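Each reported figure results from applying straightforward, stated rules to the coordinates on display, with no laboratory input. Computed from a predicted structure; not experimentally measured. Cβ atoms are built from the backbone, for glycine too; each structure is taken alone.
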Structure P
Amino acid sequence: MSDEFVPLQCAVLTVSDTRTEETDRSGQALVERLTEAGHVLVEKRIVVDDVYRIRAQVAAWIANPEIQVVLTTGGTGFTGRDSTPEAVRVLLDKTIEGFGELFRHLSWQEIGSSTIQSRCLGGLSNATVVFCLPGSTGACRTAWDGILREQLDSRHKPCNYANLVIPGRGTHG
């Protein structure tokens, strides 16, 4: 395994009935963090909170061999139309149980018991890692800074998710 950083090809999806490119602070926070870390933004989109539109977009990115990471923000709560977990879970070959657990642990330190309303999830599908994050900018920062920055860095030891999606390593090998 190399100690050289390997930039990953990423897509960011904001799930919202009201956000626009100008008001999408959470999606922009993810774009800023992933590009500052050295990764490449391949595509960014906003879709309404509709299970089939979310699923169609995420499925298209999972099927695209140029995309290794899909990050979604929004639609993970319990209110009205929140449906990101239902849209994405069926697309995953394997779920990353510890992602939601660790996210809620980190979030507990910031928002207390309200963290139990987060239904964020992570998983692997077709050599693509997928993470569904809450829609708040703070939650996106918490997930990136506390989990994703390291887990998407091919140099992170003892293990990381980057090496599962890099050709010639992990699921590709």
Structure Q
Amino acid sequence: MARVILFNKPFGVLTQFSGGDGRPTLATYIDVKGVYPAGRLDRDSEGLLILTDDGRLQARIADPKFRKPKTYWVQVERVPDAAALDALRKGVALKDGLTRPAEVRLIDPPAGLWPRDPPVRYRKSVPDAWLELTITEGRNRQVRRMTAAVGHPTLRLIRVRVGDWSLDGLRPGDWCDFRRKS
């Protein structure tokens, strides 16, 4: 049985167990030996991180060739128009190539969303909007680069789902542990 841990990674936490040079790491929150992150979340991203002790499962989650869908709530500058949303749906040209098409829709600010520490900068003259964006690859800072490429820089990024796993009410810094058949 593979061990799987779902963790709601807070803003500012490094996706590693050691070497934080004074910054919080996974070890600050999870005292479990033998599990490793399946994929990464940047220090300035929040939300669902999956850890496991099963190398094959870790690869199936993290490797883009398995096309595991990853869903994010993305707060962006300005309200994207139909052309910007359509560009995300078709795939965006980045320096490292065209992205796979994304599923994207405008959403209301997520209900029950925790405040971020530090808060997202607020500019009275620049409105913001929330997107729900699902991708099936995981390039470095991909969602941020995609939204910037269509003219809507990311202000806040929260991963809420990976495949069938979701945050399901986990508060920042909380985690749950369960066993899964390999």
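With Kirkwood radius over Cα pairs in Å as the yardstick, tell me which of P, Q scores highest.
Values: P: 15.9; Q: 17.0.
Largest one: structure Q.
If distance in nm of label points 7 Å out along Cα→Cβ at positions 18 and 90 is calculated from each of P, Q, which structure is the one that comes out at 2.9?
Working: P: 2.9; Q: 4.9.
Derived from P, not from the others.
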- [ ] For structures P, Q, calculate mean count of other Cβ atoms within 10 Å over residues 42-49 and state which one comes out highest.
- [x] Q
- [ ] Name the one structure among P, Q that relative contact order in percent (Cα under 8 Å, 6 or more apart) of 25 was derived from.
- [x] P
Task: With mean count of other Cβ atoms within 10 Å over residues 26-33 derived as 14.4, matching label from P, Q - done: Q
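With mean count of other Cβ atoms within 10 Å over residues 122-129 derived from the coordinates and found to be 10.2, which of P, Q does the value describe?
Numbers: P: 21.8; Q: 10.2.
Computing mean count of other Cβ atoms within 10 Å over residues 122-129 on every structure in P, Q gives 10.2 only for Q.
When mean count of other Cβ atoms within 10 Å over residues 10-17 is calculated for each of the structures P, Q, which structure yields the highest value? Before the final figure, lay out the partial values.
Working: P: 23.9; Q: 18.2.
Evaluating mean count of other Cβ atoms within 10 Å over residues 10-17 on every structure, the highest lands on P.
To which of P, Q does the computed value -4000 (helix-only ellipticity at 222 nm (-39500 (n - 2.57) for each DSSP H run of 4 or more, over all residues; to 500)) belong? Show your work: numbers first, answer last.
Numbers: P: -9500; Q: -4000.
Structure Q accounts for this read-out.
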- [ ] For structures P, Q, calculate distance in nm of label points 7 Å out along Cα→Cβ at positions 114 and 130 and state which one comes out highest.
- [x] P
